[in-house]
Structure 1
Amino acid sequence: MARWKNLSRFQQFLLILQAIFLVVCSVLYPIFARMEGISYRDSFLRYRAEGENAVYSGKVDGVPVTFTASPDKTLVFQSGDSIPVTYTVTEDPSAVPKDHDMSDVLTGVEVRRDGEILFRGGWYTGSGFDILVDEDGNQIAPTITISYGGDERQYSADGQPITPSSEPDAADVLNLTSSPVLVHRGDGMAYLGGTFLVALNAVAILFADELFHFDLRFQIRHPERAEPSDWELFTRHAGWVVLTVAAILVYIVGLTVLT
């Protein structure tokens, strides 16, 4: 208690701020870890079961979206208040392009959007990527989504910019109807890293003079008589601020990571 009273208000403020983030993140990380979902267009869609159906819901570009996947390979998509769109997936071995180099590993599928064919051909998924080859043997590149400082842009298969849309492409439909791997928010290593920085900074703040004199023991005689210069005091304060900001950033970034 005496040590706390001897601290400046600035030191006390930094310690309290760190303690608040430590407590808040100690509560949030376990909560986020229990929220399972999928990554879709750089957004997190939370999973829940409704009978035999799997429902994935969240916001994409600030607009609420919902996917409802049924065991019969039917996917219903709704964005905001728009009319729901129904996609169906049917396996059809005859859709695999003949004489294609990958014909032996492709699964023949037909994807329909409200009854109209969206894609027909072969599909291969593995190691986190999808390969779509239409029945004429042309490989279909998926829509590419890139974020620039929060501004999301999408590009077509030929690299041309297109109007951003939350609607799924054929690869998305195939994945969503095939029990996608569930992820959750929050990286445990980031939490440990942030906590380590908090602890390190707390020691640096609470025992600043002791650490200063300990370091001088290897350089001068009678280090206990030395007094910190203005430059030493400035570097102390700057170091405390840097560690505090670093810990907060690690905590926050860790909460946004999908694992």
Structure 2
Amino acid sequence: MANNQQKIRAVEISLSVVEALVRQDGARVTEIAEELDIAPSTSHKHLQTLIESGYVIKEGDFYYPSMEYLHIGEYTRHRKPAYRKAESRVEFLAEETGGRTHFVIEEHGRGRYVYTSTGDLAVETFTGKGTSVSLHVTAAGKAILAHLPEHKVYKIIDQHGLDASTEQSITTEQALFENLQTVRDTGVAFNIEEHYEGSSAVAAPVRNPNGNVLGALTISGPAQRMKGDFLREELPDLLLATVNELELEIVYSD
């Protein structure tokens, strides 16, 4: 039993090493050891193992994640045919609206940006492909939460909390569940400067043939542009039509 626990701990350290390399944009052995509160010799052993396995490279005294993660990420992103079909819709919405568009899924209780496209009038943010974000502060996240079983929503709240990203963020269960009911009633979710100040978004859930939520399509842009009838009527109409086309393609291409 002790040996199994030791092996699991070793995996946890290696994963933490990789995450630290990303956060630090490359690091030395001692910098990893300091951040993770492990011995430099332990840091070195894990880095060497990761190098030998092809998951880390060394440039001078600095270590970086290798391109192997790109290979894994591309496989993951294209594993489900429905995900691949969403890519062209993301690009279409960016061209049509000029905004920043995404296809987002739920993974381990957080939102994961699978596809991203940037229109001519979009604001660049840190929410690029692969980025993980809290569900309750984004339009896409709320669109997904609204169509998950209630017990799973509570589990996500217990696991990740309802921390605020801005002063506009939802931070109580009551407010969140009221908002999710509105999403179910209208078919769309909004984020009015809840994730980033000065940026708003609208999203709609994408469902598979059995009715379960696959993810969400979302359009975001500057709050001063994303408002009024444009945000509340024009974009939702376009978004819902696009989602309908995507869901029909998923059904009839399987």
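Upon calculation of relative contact order in percent (Cα under 8 Å, 6 or more apart) from the atomic coordinates, which of the structures 1, 2 produces 17?
Numbers: 1: 17; 2: 14.
Label of the source structure: 1.
Determine which structure produced the value -0.53, -0.61, -0.68 for log10 I(q)/I(0) by the Debye sum over Cα atoms at q = 0.08, 0.09, 0.10 Å⁻¹, calculated from the coordinates; the candidates are 1, 2. Don't skip to the answer; put the middle values down first.
Working: 1: -0.53, -0.61, -0.68; 2: -0.38, -0.48, -0.58.
Comparing all candidates, it corresponds to 1.
Once distance in nm of label points 7 Å out along Cα→Cβ at positions 70 and 230 is calculated for every structure in 1, 2, which label goes with the largest value?
On the way: 1: 7.7; 2: 3.6.
Ranking 1, 2 on distance in nm of label points 7 Å out along Cα→Cβ at positions 70 and 230, first place is 1.
Given a value of -15500 for helix-only ellipticity at 222 nm (-39500 (n - 2.57) for each DSSP H run of 4 or more, over all residues; to 500), calculated from one of 1, 2, which structure does it belong to?
This value belongs to structure 2.
Tell me which structure, out of 1, 2, gives 2.1 once distance in nm of label points 7 Å out along Cα→Cβ at positions 134 and 198 is calculated. Could you put the intermediate results ahead of the total?
Working: 1: 5.4; 2: 2.1.
Comparing all candidates, it corresponds to 2.
Taken together, the values in this text are just the output of simple stated rules run on the coordinates, not laboratory data. Bear in mind that the values here come from a model prediction, so they are computed numbers and not experimental data. Cβ atoms are built from the backbone, for glycine too; each structure is taken alone.
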